[in-house]
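Where a number appears in this text, it was derived from the coordinates with a stated rule and is not lab data. On a predicted model such as this, the values are computed, not experimentally measured, just so you know. Cβ atoms are built from the backbone, for glycine too; each structure is taken alone.
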Structure I
Amino acid sequence: MTPASGAQAWIPNRLKAALVALALMAILPLGNAIAQESKLAATPPMGWSAWYGFGCNVTEADVKKSVDTMVSNGMKAAGYEYVNLDDCWQGTRDSEGLIHSNNRFPDMKALGDYIHSRGFKFGIYSSPGPRTCGGFTGSYGYEKQDAGTYASWGVDFLKYDWCSAADVYKPDQIEAAYEKMHEAILATGHPIVYSLCEYGVDAPWIWGPKVGANLWRTTGDVSNLVGFQEFQRMMFVGFSQDGLQSYAGPGHWNDPDFLQIGVRGLDLDAERTQMSLWSLLAAPLISSTDLTRLTQAQLAILTNREVIAVDQDPMSIQGRRISQIGPVQVWVKKLSRGRIAVGFINSGESPLPASVNFRKIGYPHPVKVRDLWEKKDLGIFNGSYSTTIPKHGVVLIEIH
């Protein structure tokens, strides 16, 4: 969700030098807690979030129906693991400060049990501020109580969204604000994937691991417009991940927000483009739509196991852009077993040609090429590969 106006007005007042970041990365592996937490989210998390599909109208019935749909439509089998409530589930606190859900969620423990019984993990949402983005009760001043409550409900994933925190914390306190909940989670002894959402305003990729984060939003929301502008917004968010490769790896991932397949404003070519780019980026693959409304073509995009395998590759390397000619970009991602994924992306308004020189990406010899969307081998190529990309579309190949 978009930050509250106070968060939008807040501009960080410090820039960290590259040497500081490198020093921090060298120190972090020495921390026992961080080493333990890196076992969480060893590959980019995959799952579903209620936000773009239901917003603040979400109910327990919507969540349960989504769980059942993910089992029946093949998403669970394809690797989608987390079922995440976003904003608007909160009710009020009792006299002891314990948070309770509102009447749309009569029993959160029972909901978590249902999610677990179907083979998924349970995710929830809060804010380090007094209010969430939707104006519901946040965790400010109640971090320990809330972490304990989440653990008692069996929560496996927490998205912690900045929003009203800008009203109570100074700009130089943002790390401390997120660290409070990290310490509270550790104190429960219950493992919870920790997802920071402060929209990249203070370079969370630099300090996120230090406060226990397993993933962190790097930009504002991926979806806030419609139609042609929706596609351009998605491309802006995806392309802006280039340069953040060194901060991604097992247990800590750059997060460019949810998948938009089935949401609005994108045709099938554009939806394949997002799925391809997010997979090249080793980004979390979190669908956020009403799953019951997916077409078979959209479901095929979300469950293409060859594309998902690019995202989930055990080498855990975030891809990078190697060239751009006008609206055509070429991205590469090194994969295990001597393979590499190459994505040709066309953000233009007509089909355009693209090519890759194999020698420039470390393959001076003939290679086998496979088209991951067509799911077919294209043959042996020597020197280069050329193709034509549809408007707003993608060609994703694997070479080995």
Structure II
Amino acid sequence: MAMALFSYLSAPVETPPRFGLDHEMAVESDEFLTSIAGATGSPFIQGNRIEILNNGDEFYPPMLEAIAEAQATITMEAYIYWAGEIGHKFAAALSERARAGVRVKLLLDAIGSSDIGDEIVRALEQAGCQIAWYNPIRWYTLGRINHRTHRKSLIIDGRVAFTGGAGIADEWLGNAEDKQHWRDIQIRLEGPAVTPLQTGFAQNWLESTHELISGPEYYPVHEPAGALSVLTIMSSPVTGASNARTLYYLSITSARRAIHIANPYFVPDPAALDTLIDAKKRGVDVRIMVAGECNENWLSRRNAVRLYGRLLDADIEILEYEGTLLHHKTMVVDGLWATIGTSNFDSRSFAHNEENNVCFYDRDLATELDEIFAEDVKRCTRITREAWRQRGWFWKLQEFIAAFLQEQV
């Protein structure tokens, strides 16, 4: 009875595609761009600028600077906001703006941000910041216990946004120099492609607080901030189809030369394994970078290693990042098409979580991400078929146990 109840409460409401994963379109074709926009329901928006920021030393200072420059509104959606040095810095910056009359709204996941601490919450609320909790655990919400907001967005005046893999916690400080300082990437996005991120926040805020967010302070008229065309994907299992999953699978099937994926929690389902193996068979250079032994998620780690076999047999390169937790979520296809976002390559992100990804078709930015990938390879161990096959019985036993909970990763 208990197992039946657990299965019911934890079952995903989203299902992966079984058909249509062919490779008739190339990433370089117009058909791919119209298909990715149509399949995700996310149009390409022109007039944007993106800056890629590596590790906390690069992304936290401009985030705090942007908060200090806010004139009307600040909205933040976060899976992780934990107590600590950087948590207090953000609280102080947000509080100062709230006292100056800026409307500050924070939407925090009730599970992911449960360690924020009473001191930070009190400071924010006393300054006039509004805090809402996404999907708090109640007896009447147990059927949605797995539905979390895993988004990370900071939006200033509806004009500038930051998003990527990082939350607000001391683990993201520094420059990935040791196990206590994680490896991650954020972007600074400026231009009209910020609006979908604001819309995603507003929808979840409405669900959590019953307050409608509207007006030019949140949705300003944008002048072009650059020449970049951007597709901003908001993914939710509520629709019954994951836009994040569609993005990844359609991009992989349309690759012709190279697929470079960096993702900490890589637990592909059978359809994903097939698309990656098919890409390799048609001559695509497939390289997958994942978190290695520095991984706080036992279940994800064991399931990932369990699934290496088919990929290695297809000569797909698997790279485990060493020294600290690799936490960013990026993909570059054919040196042209790329995405940076919050989605892990696993069932939890695709089937359970609210996620966001920013995508662009731009050789310069894709090349920059490929160069970052190449630099990260220097801290990786390449997994061989021989080493994988020789792992001990104890590890295989853990993988066997973990397999029963793959949908929870």
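Summary table
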item: Of the structures I, II, the one that 0.35 was derived from, the read-out being FRET efficiency 1/(1 + (r/R0)^6) of positions 209 and 297 (r between Cβ atoms, R0 = 35 Å, to 0.05); result: I
item: Label whose coordinates, when FRET efficiency 1/(1 + (r/R0)^6) of positions 97 and 233 (r between Cβ atoms, R0 = 25 Å, to 0.05) is calculated, return 0.05 (choices I, II); result: I
item: Comparison of I, II by FRET efficiency 1/(1 + (r/R0)^6) of positions 73 and 281 (r between Cβ atoms, R0 = 30 Å, to 0.05) - largest value held by; result: I
item: Origin of the derived value 15 (relative contact order in percent (Cα under 8 Å, 6 or more apart); candidates I, II); result: I
item: Identity of the structure behind -8500 (criterion: helix-only ellipticity at 222 nm (-39500 (n - 2.57) for each DSSP H run of 4 or more, over all residues; to 500), calculated), options I, II; result: I
item: Identity of the structure behind 0.00 (criterion: FRET efficiency 1/(1 + (r/R0)^6) of positions 217 and 313 (r between Cβ atoms, R0 = 25 Å, to 0.05), calculated), options I, II; result: II
item: Of the structures I, II, the one that 3.4 was derived from, the read-out being distance in nm of label points 7 Å out along Cα→Cβ at positions 257 and 369; result: I
